[in-house]
Structure 1
Amino acid sequence: MNVNEPMFSFGTTKHRSASISLGDINNDGKIDAIIANGRHWSETNYIFYNSGKGFNVMRPLDDLSSTSYAAELVDLDNDGDLDIVEINDNAPHRIYLNNGSGRFTFHSEVGAVSNARNIALGDLDNNGFIDFIITNRGGQNMICYNNGKLKFDCVKLQTKQNSTIDIAICDLNGDSLLDLVLANRDNVPNEIFINHGNREFEKKLDFGTGTFETRAVGVADMNNDGILDIVTGNINAANIIYFGSTKFTFKDTLAFGGKDIDTYSIALADFNKDGFMDIVTGNYHKPNTVFINQNGNTFEEINLTERSSGTYSVTIGDINSDGWIDIAIANSDDFNLYYLNIFKNE
């Protein structure tokens, strides 16, 4: 059984794509996309507008080439439309503002130049404005607090050098403050930082081992016990679910996918509407895979297709407005793809 078909591409050109973000850019009720390209090599980032019959309108974000690892859609100024934060490798990070109809203008550079690899979004200081954290490989992770009026205070999360590739933002301990779950590579264990308010974070614990070479992390209640669990995508080990407990430990684990799956990205959603969160993994030069959650401890493994690509990013959204969650994938040196959910037909 294929969980998501048919398969479509974003445009007709291959890029060194690193991430994809979905959202209604022009406020027409349809999910659009921005794809970040380049990584270590300068390329143009592209916006794809959804006409309702596919992403058949494509425009460059601007006339600059970028070494982008991420470009995320987020309403930074609380004006009701989605802006863009662009994160670049060894180049300035940029903010672009939406004019309300899906056209963007450069606003400012933000943060320090770094070996940036990803970005995560959330209101970390509960002031009503979305903040973001930039992950750095071989440097300090950086939180940029949004003070409103498009002013940002960027501070280091920790003092030591790190190798963070991905971050999940969530309220792990139920105190209404967003905490951080860090996925680290280069023999560095994964980490949890607890938010104490007043822009103060404390490292709570390590989990996993550095040898896993974790590339992706997501957080959701995978077994429906009312407690958040952590899902990691790894290179040198099987992917792992760390089940949460009332004692704030993550000792009970479940491996899935096999040790050679080489997962670079993870997204979590209930694809078949059975009340359990499922998993989609974006795998590097391996078939991308959906894991359908049977009961919180058992998963049915389904390849999206047998096609293998250099996947760097996977994300989810209702692309065709049918009420079912679809999948979009950013590939390096290959076509970027999206898959429409056909569980409704079963």
Structure 2
Amino acid sequence: MKTGTAALALCMAAVLTVFSGCSTAGGGEAGGTVSTADEKEDRREMEFYLTYPDYNTKAFTVSYDDGTIQDKKVMSLAKKYGVAVTFAPNTRWWGTSGWMDHEGYRVWVQRPTAGEIPHFYDGFEIASHTATHVMLAEVDDATIKQEVLDDMDYMEKLTGQRAIGMCYPGNSYNEHVIKVLKEYGLIYGRSAAVLYKYELPEDFMSWLPTCHDAWEGCPELSDKFLKKNTHRLLCFYIWGHAYELDKPSLIEGTTRWGNLEALFKKMGEADNVWCATNGQIASYVLATRGCERTDDYFLNKSSMTVYAMHGDNQLEIAPGEKYIFADGSIEK
């Protein structure tokens, strides 16, 4: 298990290919050469590739929407197994409760009070989900400001944490919404549409997770993820609503809570997975995308330390540093 600890928490962290996101200068490999299997393996062993801050190329992240009391149980499981979770509450619904019909099931939805909120999510990332679960693509800019920017200010005042990401209510967003949210300082936006893959988005404001936490194929997909051996950065991302975990499981003979705990245990105990929040992943990958790579060097032009492997060598490339491939030196 690799988690976002104090040192890594500075890297609000995600999933990138070796070349993806880095500006490239200079030429590529010479063409027309036939390589033997041994030569290809030798090149792979000496390959320079970016990693997450724990020198792994795979990450696991989770987000839960709406902000209900079931979030506390999710947090307990996350702490037990060293998993990082991002929560996206609707702040103007704090203190409300009642029964809700949700996809054919009757579920109890109770939210913490504003008095409980200052420490309710201690140790976890809080993202915006708007104040009242408004469909952002259907309202004017004044309403977006009230539902997002004013809400971010309110949440920061209560918790001391300012959101850097959005979980789109009802999956309602468009290019204009993205533009406005970027102006508010948000760096990622999570869709409710799913990818069933482990790739990171080209634009983090349109971030599609891997799957819903209750999907029947989630256990198998997570097993395949753990078996992957890659020099590309990948991410397994699940999302859901914690109150849905009280509903019957879609997998016969199991419970949703039991399935979630099994997944957290699997990912938390894996030694080749970095467990990080949505914000940690997005921040880190965006930093790497501001770097420059040529045939001769890798230059960290970001404000964050970037981590990489060159053969068996683990590298920490600080902001402004240039790593020279030929001799493995770092120029400050």
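Which structure, out of 1, 2, was distance in nm of label points 7 Å out along Cα→Cβ at positions 94 and 222 calculated from, if the result is 3.8? Label of the source structure: 1.
Supply the structure label, taken from 1, 2, corresponding to Cα Rg over 2.2 N^0.38 Å with the calculated value 0.93. Answer for the origin of the read-out: 1. Calculated for structures 1, 2, FRET efficiency 1/(1 + (r/R0)^6) of positions 118 and 174 (r between Cβ atoms, R0 = 35 Å, to 0.05) is largest in 1. In this comparison of 1, 2, the computed figure 16.4 for mean count of other Cβ atoms within 10 Å over residues 190-197 is attributed to 2. Where does the value 0 come from, among 1, 2, when helix-only ellipticity at 222 nm (-39500 (n - 2.57) for each DSSP H run of 4 or more, over all residues; to 500) is the thing being computed? The read-out comes from structure 1. Here P(r) over Cα pairs in 5 Å bins from 0, in percent, for residues 134-317 alone has been calculated and equals 1, 8, 16, 20, 19, 16, 10, 6, 2, 0, so which of 1, 2 was it run on? Among 1, 2, the structure yielding 1, 8, 16, 20, 19, 16, 10, 6, 2, 0 for P(r) over Cα pairs in 5 Å bins from 0, in percent, for residues 134-317 alone is 1.
Any read-out appearing in this document is the output of simple, stated calculations on the displayed coordinates, not a laboratory observation. The shown structure was predicted, so the numbers you read here are calculated from the model rather than taken from an experiment. Cβ atoms are built from the backbone, for glycine too; each structure is taken alone.
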